[in-house]
Structure formats: C-alpha cells, structure tokens
1. Given a computed value of 24 for relative contact order in percent (Cα under 8 Å, 6 or more apart), which structure among 1, 2 does it belong to?
2. One of 1, 2 was used to calculate distance in nm of label points 7 Å out along Cα→Cβ at positions 34 and 50, giving 3.2; which?
Structure 1
Amino acid sequence: MYLLSMIERYLRESGTTASRFGREVMGDPGFVATLRRGREPRDGTVRRVQAYIVRARQSAATGR
C-alpha cells in the first residue's frame, strides 16, 4: 500500500510516533495501526494524509 509506505517513511524522517501522527492528521491515534492491519483508506483520506506530509516537510525545510 503506497499510502502506508509514505507514512512509514515520514515517521522515520520526522521521529513522529504513529499514534501522534494519526491524532494530528485524522484525530485518531489508531489510524496508522489500522492501516498496518490492512485497512484501505478512502480517496479523501489519502489526499488529506498526503497534503499533511507535504505541508510538514515544507515547514521543516523552511524552519517554520
């Protein structure tokens, strides 16, 4: 699953825990755990997660 691999990479890069990521992005600390167990996210969820990661990486790059 592409989304999960994108999330896992972001977690490694940022040092963010899976539960914190899920809470910040989806309001659900178990979000990543359910993806790891095979949950298939909806298209809107995929876009939301991707947008969050892009914004977070941009903020990190600019120091904001």
Structure 2
Amino acid sequence: MHPDKIKGKWAQIKGRAKKAWGELTDDDFKKAEGSVDKLYGIIQEKVGETKEAIKEKLDKLLK
C-alpha cells in the first residue's frame, strides 16, 4: 500500500477512535506509533475493554 494511503487510513482510525473513546489523546496515538495493535493495548489500558471489543468497535466505525 502506498505510504500516503497508509497515513490517510491512520488518520481515519485516529479520528474515529478519539470520537468513540473520548479519553484518548494525541500522545496516546504517538505512543501507538501507527500500529493498530499498540493502539488496542492503549485503549485496553485506558478503558478496560477487551481487544476483541475494541477491534469490533473500530471495524464498525471504519465501515
């Protein structure tokens, strides 16, 4: 995938995740370093949801 498309997709994930989980900050996304798996862990830590629940919610938001 082209780097610009990857950046665009990450921006979509970032925006929708912030909307779904208001506790997330820009620093959280910097910690995730563009990795969705790392982002799952950060969200789990902040809100206590399971990885599966987080993935399901993000998948719904990205459709």
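1. 1
2. The value was obtained from structure 2.
Since every read-out is calculated from the coordinates, none of them should be taken as a lab result. Values in this document were obtained by computation on a predicted structure and should not be read as measured data. Cβ atoms are built from the backbone, for glycine too; each structure is taken alone.
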